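Rule-based calculations on the coordinates, nothing more; no lab input. Here the structure is a predicted model, which means the values were calculated and not measured. Cβ atoms are built from the backbone, for glycine too; each structure is taken alone.
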Structure P
Amino acid sequence: MLLTQAMDEFLLYLQVERNYSQNTLISYEYDLKTLQDFLIRHNRSLQLEDLIPSTVRRYIQEMVLKYELKPRTMARKISCLKSLSRYCLKERFITVDFMAGIELPKHDNKLPVYMTLSELQMLFRFLEQDQGRFALRNHLMFKLLPSTGMRRQELVDLTWQQVNLDNMTVKVFGKGKKERLLPLHPMVHKLFIDYRGSLLAYQIHPEEPVFRNKYGEKLNGRGLHSIFKDTIEKSGLPPKRFSLHHMRHTFATLLLQENKENVDIRTLQELLGHESLATTSIYTHVDFEQKRKAIHSFHLDK
């Protein structure tokens, strides 16, 4: 079997049986293609059964030394190849694990970047006074993200049938199409009502997208990113420092810092839609870092 055929079968499996998102599938396809391109450049066999650990190690070496890929990026590529190898073994496409003995590179677990409460309030003040054509839409989007912790893709995929303004909830579909129900903050609930009232009748049909671009079409992730960067800059915050994913970090961090008596780590895990509690635990590290800074600023030696 050719590697290309195995890759196609693997990606189809992830899409149909595992319900992976389109963004994840695109990332996996890209990572797999970099291995295929490496084999072609170096005149290596494209037969799946000819792929062995030493060849994969050469590929990793080239990615790191020639293309200077960072450990975190390399870890993602290796994880992708390990998943492919497990799938091929399970389907009996191969009898030998071509990822045997290959470990993920160690990398620093950096604390997530997030907005402080004052920075978030600075963004909110701009949204509240903005008079632009899409001010109401942007106001809702950029208060919805840091008040629910939903992912960028979850926001752009929202349809009106997922929004229940009577119960003040929004249903989102996360990774693997896993469903979770998120409560709406009262300030966002009011914005939803105002925003819905500004739309045409057909635009609030249950199957229609909640957020549209300037052409009236469904807003996509790239468009949302562009709007966010423009909004951040106009609010007076540095656009290069914050990304849309940092809004998710902001939600989790501030929720723990400002409301820890009502929020435990498992509640946060459910709100964020994390499969593993270990993924959510990074935010307890953030909270501890704040404690460390507080202690270190406590000058007792004067």
Structure Q
Amino acid sequence: MAPQPAPEDALSENRFVADKLDEVARLLDQQNASLFRVRAYRDAASYLRGLPHPVRLDYQRGGKRGLDDLPTIGQSIAATIAEILDTGGSGVLDRLRGAADPEQILRTVPMIGPALARQIHEDLGIETLEALEAAAYDGRLAAIKGIGPRRVESLRHSLADMLARRRPRHAPIDRQQPSVADILAVDQAYRSNLDRLPTIKPRRFNPTGDTRLPILHTEQNDWQFTALFSNTPNAQRFGKTRDWVVIYFERADQPEAQVTVVTEHGGPLDGKRVIRGQEKSCALHYKDLGPGP
């Protein structure tokens, strides 16, 4: 049986979520993202405004899959809606505004206080709960001083509970991601066009409000990318704010994830751009390219 129309006040949350999706679309448009990506967020916002029942019901009944099954809502936008319903905010929107605070996101996990959140963000560059979960499984989180095996296991369980509704049932932890070649091509395109890119004004480490970060939205082989210089404490401390590039990527069937591209110092890849944590894959990539000119 079709859902019965809900009272007007019960649909206010739909409008709240739609407003945030519309703002994402507006900022993407201002920052020269593809028309396809802008339209996807606008269409999702329009659909939610016309939905005759609270979208939270779909989320409660089917988790993120329940949102993904709605017309005009793909996996990446479903993940954004789920985050808004869970937290009232959106990491994508905060990033586009220049207002991202990854440490606050990490502190929502039980057993992660301000000091540990800062350490995780500084050492690993993690900005989302999904990226934190990946680090809990691939060994990076266990490498942080003071985090033993038991704590990692507890964090895995906490994250599984927190993220359960945001992913389809039985979804694997490992995700697909763009090729090394595509990621490095986006990094090159970003660093080669800094003077022509739109900029955002970050709130962190910008006391005078003068600093502006160039931001690139682009596409490669069905993937949507956003690239901008790292504005983490470590990037500030080590003077890498014009070297480390954070690249976010998503696809209609893949929620957003991120990598950081840096200039390697020392070793066989000295001077080359590499994806942090994927040095072996980058070495194979450069080997396949052959010797330079």
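For which of P, Q does Cα extents along the principal axes in Å, for residues 117-188 alone, calculated from the coordinates, equal 36, 23, 21? Of the structures listed, the value fits P.
Thinking of P, Q, which structure, once Rg/Rh (Cα atoms, Kirkwood Rh) is computed, gives back 0.97? This value belongs to structure Q. Starting from the value -14500: which structure in P, Q was helix-only ellipticity at 222 nm (-39500 (n - 2.57) for each DSSP H run of 4 or more, over all residues; to 500) calculated from? Label of the originating structure: Q.
Set P, Q, criterion distance in nm of label points 7 Å out along Cα→Cβ at positions 157 and 237: the highest-scoring structure is Q.
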